[in-house]
Structure I
């Protein structure tokens, strides 16, 4: 069966994906979702990707999943593992040489002004636990240019969350068209779909298994 390598977002931890992992594992898949060294100023995106690659039991038949800021890391993992697919979930999409800190201005991002941009559709007990586990982000990860010359040449898919208040659907449709050039698959969920709609997201991810 397929191994899913999940790259969590900024300030997050692998725990956020435990419900998706359980659903995928119930179908016979393997899932790894390691905590990235997001607070370590000595580590950059390449080191974050190495954390994921090192956690893999095998590099055969790997689907790499990147969420939010993890969209900048997941392609690095895919390039290192000869992945069978790359799936980006309401994720930042990189350009060669672009520093993550510049992404916001370069894409024309504006704050939606909406309240509770992350957990509005997440069950309260999961939202509370998620907030307890939040971590800081290193400046190193934000300032170093994205290292690849291009996105890896693997089948790439984008899951657009239609109830996302952080990366709104209108904004993300434009960015996906501009930077990835694929038709996104839409999921009725907010930014933290892995907690609000884990079974639906897992079922969608399973369709990308080889």
Structure II
């Protein structure tokens, strides 16, 4: 297996800082719409990178669920990533849309969204996903799949008899960016990189970075 010889020449599009929107969130929404319209697989999938208590970075794929003045995603607050975000509410996001030869990197502070916002999304999910949030002690070690299946059966029986509520340990986070980089693949590894930095609450500075 010769991994070192794998090559792909990027030549699909270009990116110039004079052509991007003044607001990076508008620019991101434009790129996200293009990714969705192009039927990119899991266009809203993103790598969420946090910092563990041991000082090591920790990364995993989560799904973006809303874009407003930040990037909203949902999880179990008692999970590994939930606890890392509560201890250190700073994180990074990375989107990669291979079909469009694009990447977006985001750095910012994280806050919990309101209970009302979490409720709204929770009850928009399929019933199975709602019950699943009650079922899994996310990130904890379990002895077998059978334990999970048994807990699922218990939760299904429970909520067949009573109205389901959002678990108090489950909800959303919003990452509010202070730095966003848009990357467009180009030939000969001379990629286009445009960086937004939040200088003041109402002003973003836009720069071009060397590849």
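Read-outs: derived from the displayed coordinates by stated rules, not from any lab. Since we're looking at a predicted model, the values are computed, not measured. Cβ atoms are built from the backbone, for glycine too; each structure is taken alone.
Taking Kirkwood radius over Cα pairs in Å, for residues 154-193 alone from the coordinates of each of I, II, which one would give 10.2?
I
Suppose Rg/Rh (Cα atoms, Kirkwood Rh) works out to 0.92; of I, II, which structure was it derived from?
Going through each structure in turn, the value belongs to I.
The value 3.8 for distance in nm of label points 7 Å out along Cα→Cβ at positions 26 and 130 was derived from one model only; which of I, II is it?
II
Of the structures labelled I, II, one was used to calculate distance in nm of label points 7 Å out along Cα→Cβ at positions 50 and 74, giving 2.3. Name it.
The read-out comes from structure I.
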